[in-house]
Structure 1
Amino acid sequence: MDQLKSLIREVPDFPKPGILFYDITTLLKDAAGLRRVIDGLGSHYQSQKIDVVIGIEARGFIFAPAVAYALNAGFVPVRKPGKLPAATARIEYKLEYGTDALEIHRDAVQPGQNVLIVDDVLATGGTAHAVVDLVRNLGGVVAGLGFVLELDFLGGRAKLPGCDVQALLHY
């Protein structure tokens, strides 16, 4: 997986001074790298029955449908408020400076379904924790969470106790 790190562009001082941004667009354009990411995220769950794969807006939408296809599962988007057309379940969660919210269609996850949550980055864990709560509130079973990369120094994994968390790359 270290070869994948060489495909990720590091952009200093983005989006603000002092932040080192890990740009995955350079990984996405590499066919072999993209295949390794999708295979890596899906392989950990091949032996399990995954019913749906959730992608978190927006970059989770890049990876989750392909992982769902690989696992013969459905894909469910979790979006910012006001973007889904039917009845939704909503969760608000705290950010470092304020709050945010996410929504999922109320009928997107059925009670007892095994759900894999996929996103690009695990940072502080707040967004991932909120999605875990959304899934559980709908009666779904969180089979695991898969991320392309994890920023270990931010401690996001600690906000996901008891969850199977997989990250392909660690920074």
Structure 2
Amino acid sequence: MLRRKTLKFILNIFPPLFFNRIILKKVSKDYTYMRVKIRRSILNINFHKTIFGGSIFSAFDPYYPTMYYNIFYLKKRKLEIWVKSAKIKYKKPATTHLTLEFKINKEDIISAEQELNQKGKFEIWHSVKAINNSGIVCAEAEILVFLRDIHNMDTSSFELEQ
């Protein structure tokens, strides 16, 4: 686990995020909230001068796994965590900066702990919206996060989940 300031610094200089102008602005102390901004710039605009859809999609990807990792690290639990699936719906062209807010509530954490204790794995869908400077939703995504308890993993017969 990284301290919040270090985590922000590393994610903000990570090339796929940096060059898409995706910036982690805020991380709550308990890692249950992150606010991300996509800055519209020459590096991420398309032919129509709106933010490229791939840049928007990139902004939805890394944050929930990072949040769950840190939440469970604070609980002294090591997990394998990744985005298993994602669906995006583009609603309006993004002509300004976009803001995304990622939230995990206490009920999600309790459900994850219970299912991890019983089955060794857990999946959960989260919704996120990319909102422009005028408060208009330009894109929304559904993200399926997969968590697996590392201590319950049998690596000799690893199979992808169906």
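Bear in mind that the values in this text are calculations on the coordinates, not laboratory data. Owing to the predicted nature of the structure, the values given are computational and were not obtained by experimental measurement. Cβ atoms are built from the backbone, for glycine too; each structure is taken alone.
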*Which of 1, 2 yields 2.7 for distance in nm of label points 7 Å out along Cα→Cβ at positions 40 and 64, as computed?*
2
*Here FRET efficiency 1/(1 + (r/R0)^6) of positions 16 and 104 (r between Cβ atoms, R0 = 30 Å, to 0.05) has been calculated and equals 0.50, so which of 1, 2 was it run on?*
1
*asked:* When relative contact order in percent (Cα under 8 Å, 6 or more apart) is computed for each of 1, 2, which one produces 18?
replied: 1
_Computed 3.9 for distance in nm of label points 7 Å out along Cα→Cβ at positions 8 and 112 - originating structure among 1, 2_ = 1
*A value of 15.5, 45 was computed for Rg and Dmax of the Cα atoms in Å; which of 1, 2 is the source structure?*
1
